[in-house]
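FYI, it's all coordinate maths here, none of it is from the lab. Just so it is clear, the model here is predicted, and its values are computed rather than measured. Cβ atoms are built from the backbone, for glycine too; each structure is taken alone.
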Structure P
Amino acid sequence: MLQITEIRIKLVPGTRDKLRGFASITLADALVVRDIKIIEGGEGLFVAMPSRKLCDRCERCAGKNSFRARYCNDCGARLAGDRAHLDERGRPRLYADIAHPINQSSRGAIQDSILSAYAQEFEFSQQEGYVATEFKDMDYDSWGEYTAG
């Protein structure tokens, strides 16, 4: 059984994109998973597990570039446009999960817990005198880097 011992929520107010907040969960007082995104989708809120941008190397200089780059960041050489592997829907795979649930029931339990904590934090934020919790051990002030893409 999955034991979530702590959930921290950081709201992202006043954005025009779909990012609503970040979550950090502690599992069994032993493992922390940070940078779980809370996103407003077409069918409501959902969580996106932490991920990293996939990259490849320039054939000319071996410089590291994201799959969306058209030119090498190091030498300026033109890069092929179809370098990314395709996912099951035929779209370029640009990100890879760093951590993720192994099965659907675990994913549902994590998502339900995070969304419940988010709803509670959001409700608190609507009250007069609300002061957002500060997370000195997390760098959520630069959240814009997480929304690239």
Structure Q
Amino acid sequence: MSHEARIHFHQHAKPSLHAMIALSTSVKQSSLGPRLVELVNLRVSQINGCGFCMGMHWRDLIKQEADPRHLNALAGWREAPFFSARERAALRWAEAVNAIPQSTPSDEDFAELRAHFSDSEIVELGYAIAAIRGWNALSVSLRNQIPEVPAPGF
């Protein structure tokens, strides 16, 4: 399999690119908080196999002083003791929503989410999941390249 980019999508369709960036920025500034948004971004990117996004969101969490050991356990969040009940509810919901259309979030999934989030926060989380799924789809399908040299500061 080739690892060459098919299209450097950041160079095209600028109005749509700017709209995606605006959505991502809005989600990061929401009441969910940057750590939770980045945990969801990283987990959904892991599931979708988006190496570029995994690297970016891992770096963002490290900048927020997240413990690397906790981030390394994110794929096993159900067994790992590092995540709060609120984070667990969000991760569970993100995984369930990301599985659409193969399956749909259950009433049990929603009840767990509702125990920790307001209606507005649930909608914000939905936008967060939609945004990262969109970035993952673009990056994976067009082979957005993972930088071999980390960004400055890493």
Comparison of P, Q - label where mean count of other Cβ atoms within 10 Å over residues 3-10 is highest: P
When percent of Cα pairs over 26 Å apart is computed for each of P, Q, the largest belongs to: P
Structure with the greatest value (metric mean count of other Cβ atoms within 10 Å over residues 91-98, set P, Q): Q
If helix-only ellipticity at 222 nm (-39500 (n - 2.57) for each DSSP H run of 4 or more, over all residues; to 500) is computed and equals -5000, the structure in P, Q: P
Read-out mean count of other Cβ atoms within 10 Å over residues 51-58, computed value 20.4, structure in P, Q: Q
Structure with the greatest value (metric distance in nm of label points 7 Å out along Cα→Cβ at positions 27 and 123, set P, Q): P
Per relative contact order in percent (Cα under 8 Å, 6 or more apart), the highest-valued of structures P, Q: Q
